[in-house]
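Read the figures in this text as sums done on the coordinates, not as results from a lab. As the structure is a computational prediction, the values presented were derived from the model and not from experiment. Cβ atoms are built from the backbone, for glycine too; each structure is taken alone.
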Structure I
Amino acid sequence: MTESPISDVITKGIRVVAAAQYISEQSDPDRHHYQYVYRIVISNEGESNARLRARHWVILDADNERREVRGKGVVGETPELRPGDSFQYFSGCPLQTQWGTMEGTYEMEREDGSTFDAAIGRFFLAPTNPPVLPTEDA
C-alpha cells in the first residue's frame, strides 16, 4: 500500500489539508540541506466561527530526529474562519535528510472563548511528492 503525500483531517468542523513539495533549487544534498515548501488549506465546515490562535508542529526526519515548533498564528496571521470560509498559506521546512514527516495541531478559539486543537494529520516531505506550488500555467 502506498502512503498518500496529502493529509486531510476534520476536527470539530475544521478541515485541514496539508501537502509538501521538494524545492531542489534551494537544497544542497552535499551539505545535508533539503528544502520543502508546504501548502495548508484550513476550512470551516462547521456551524460556528473559529479563529486560529497558535500552531504546534512535530517534524521528524529520516534519522528519526524530532523537532517541535510552536508559535502564535500562521505566517503572521490569526485568521478567523466563519462557516464556509477557507484560509490557505504556504510555508517552508528545511530537513537534514532527504525525506521526513510533519504533523501537529492548530489551537482554535470559538466566539465563546472555548478552545480546541484541530489536528494536522501526518504528511510526507519527500522528493517524489507532486507539486503544491501554483505554476505559471495555472
Structure II
Amino acid sequence: MGEDVALRTAAVLLVFSGLGLGLPCLGGIRHLHATGEVWTFMGFPTYGDGPFDRHGISTTTTLLVAFLAVCVIEVVAGVRIWGKHLDGAVLALALLPVEAVFWWGFALPFPPIFAVVRTVLLLGWWRGWG
C-alpha cells in the first residue's frame, strides 16, 4: 500500500470514528441534561448501560463531555494526518489508551477495529513500510 493511501485511510478512519461517535454524543449530552436519562437511539442506549455502569460509574453530562472532547481530538488528529503532519500520528497514537477506556466503558464494539487498522497503517508509515 502506498504511503498516501495508508495515511489517507488512517485519517479517514479517525475522522469517521470521531464524527460517528461525537455527533451522537451531542444528542446524548442534550438528552441526558434535559431528562436525566441516557438517550436511546434505534433501541440501543447511547453511552450508557455498559461496563461503566456495571462498575458504578454512572453516565453523567461531564463523562459525555469528556468523551466528546476525545472525539474532537480524534478528528483533529485525522485532519493533521491527512495533511501529512507527524504530530497527527503522534496524537492518534497517544489518544489510543484514553479512547480505549471509553470504548470499553460504553461497550462500543466497532471503534477498536478501526483503531487497529489505523494504528497498523500509521506505524507502517512511520517505520517506512508504506
Given 12.9 as the derived value for mean count of other Cβ atoms within 10 Å over residues 38-45, which of the supplied structures I, II does it correspond to? II
Which of I, II leads on distance in nm of label points 7 Å out along Cα→Cβ at positions 30 and 54, largest value: I
Taking 0 as the value of helix-only ellipticity at 222 nm (-39500 (n - 2.57) for each DSSP H run of 4 or more, over all residues; to 500) derived from one of the structures shown (I, II), identify that structure. I
Given a computed value of 0.7 for distance in nm of label points 7 Å out along Cα→Cβ at positions 14 and 46, which structure among I, II does it belong to? I
Answer label among I, II for the case where relative contact order in percent (Cα under 8 Å, 6 or more apart), calculated from the coordinates, equals 38: II
When Rg and Dmax of the Cα atoms in Å, for residues 22-77 alone is computed for each of I, II, which one produces 11.2, 33? II
